[in-house]
Structure 1
Amino acid sequence: MIGILAVQGAFEEHKNMLEKIGARCVLLRKLSDIPPELDGIVLVGGESTVQRKLIKELGMFDVLKKHIDSGVPVLATCAGLILLADEISGNEDTCFGSLPVRVRRNAYGRQLGSFTAIGDIGDIKNFPMRFIRAPYIESVTSGNNDVDILNVTDGKITAVRYKNQIAMAFHPELTNDTRLHEEFLQMISRNNRIL
């Protein structure tokens with residue numbers, strides 16, 4: 001079962017895409033929605049500050065962090081990338097801090113700064129990337145060689161893999177291309193987790 005954070009943001013789009021390729025999902029709106037065992041977690045795009053606040057107010061933080069720290073595979077998009085980052089430019093408060101990168105929020109400006117690009121995401125070729133008020137990764141935490149940079153767009157790091165976490169600045173769930181979600185399911189399968 002894949003838990004999709006659903007306190008705010010583009011959770012329905014992730015659910016629809018994952019169910020389309022055969023995954024079972026549960027929307028995580030409150031603490032009691034989180035099952036004891038999760039095969040994967042999706043942290044969705046939206047407003048990272050609002051999501052961080054609600055995760056803590058709803059008592060979900062400790063349980064989600066425990067799952068993430070225990071190695072449950074995570075797919076994080078846009079705001080989800082910010083929630084995972086262990087450092088945010090401007091010394092802003094972090095959330096889970098499990099991804100050793102420094103992220104700049106709203107790096108491309110307001111809504112009008114949104115754009116679409118085509119790029120390779122690791123071995124996935126010609127993927128349509130939709131950036132909406134997107135962050136980007138300024139740098140990988142010093143000395144960490146375990147972060148695999150999957151995409152650089154216009155000189156900015158926009159997708160990485162670290163252990164069981166895939167994080168990106170764009171929104172694959174807002175396209176018709178299921179390949180990144182399929183890669184996430186393969187990661188779950190490789191970790192001997194059952195969908």
Structure 2
Amino acid sequence: MTKGFDTKENILKTAFEFTSKFGLEALSIGELAKSVGMSKSGLFSHFKSKEKLQIKVLDYSANNFTKKIFKPALKEERGIARLDAMMMNWKNWSSSYLPGGCPFLSSIVEFDDRPGPIRDHLQVLQGSMIGTFARAIEIAIEEGQLHKDTDKDQLAYEVYSNMIGFHIFNRLLKDKKSEKKFKDAYKAIIDRYRS
């Protein structure tokens with residue numbers, strides 16, 4: 001690893017944690033430079049603009065998500081067991097690993113109605129993530145664990161929506177039963193589609 005790579009990695013990790021707490025729009029090159037002990041111009045030289053920094057933070061978040069949610073789940077048996085692992089890993093990522101909330105959820109709220117490169121990039125990243133869930137569902141169908149006529153996109157929508165609900169009940173509302181509600185709802189969703 002080079003010093004430049006380590007510096008950029010430290011910047012992105014700090015920006016990721018900041019975004020988790022305060023959102024992508026609140027991220028500023030000046031504040032971030034202070035947090036990592038760099039000059040504003042030194043940090044700027046790594047990204048060239050706030051928009052490029054924001055996109056890199058989204059990529060860092062996506063890589064982190066893949067490392068914490070998808071990769072460990074691949075150790076599980078193909079089908080529902082793998083989808084279960086993805087859901088539980090995501091719940092843990094959202095509820096205990098992140099210093100604040102999910103950086104994607106806050107970014108979606110900030111940029112869903114704002115055309116431009118960040119919104120476009122969010123659409124690609126979210127489409128890829130939801131597509132990975134849909135592929136896991138498709139494998140469960142192929143394995144005969146879910147009805148052969150299961151609409152994988154509908155089921156992906158339902159499990160994704162359940163996670164968003166968990167995030168709101170857990171993070172915002174501080175509902176002590178949010179984890180049980182999440183697990184019960186997830187089980188009910190999957191049971192409706194079981195073969």
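Read the figures in this text as sums done on the coordinates, not as results from a lab. Note that this is a predicted model, so its numbers are computed, not measured. Cβ atoms are built from the backbone, for glycine too; each structure is taken alone.
Between structures 1, 2, where is distance in nm of label points 7 Å out along Cα→Cβ at positions 85 and 157 highest?
Biggest value here belongs to 2.
When you work out percent of Cα pairs over 29 Å apart for each of the structures 1, 2, which one comes out largest?
Largest calculated value belongs to 2.
Starting from the value 0.60: which structure in 1, 2 was FRET efficiency 1/(1 + (r/R0)^6) of positions 61 and 77 (r between Cβ atoms, R0 = 30 Å, to 0.05) calculated from?
Only one of 1, 2 returns 0.60 for FRET efficiency 1/(1 + (r/R0)^6) of positions 61 and 77 (r between Cβ atoms, R0 = 30 Å, to 0.05), namely 2.
Supply the structure label, taken from 1, 2, corresponding to helix-only ellipticity at 222 nm (-39500 (n - 2.57) for each DSSP H run of 4 or more, over all residues; to 500) with the calculated value -7000.
Label of the originating structure: 1.
Taking log10 I(q)/I(0) by the Debye sum over Cα atoms at q = 0.31 Å⁻¹, for residues 45-92 alone from the coordinates of each of 1, 2, which one would give -1.03?
2
For structures 1, 2, which has the highest computed value of FRET efficiency 1/(1 + (r/R0)^6) of positions 117 and 149 (r between Cβ atoms, R0 = 41 Å, to 0.05)?
1
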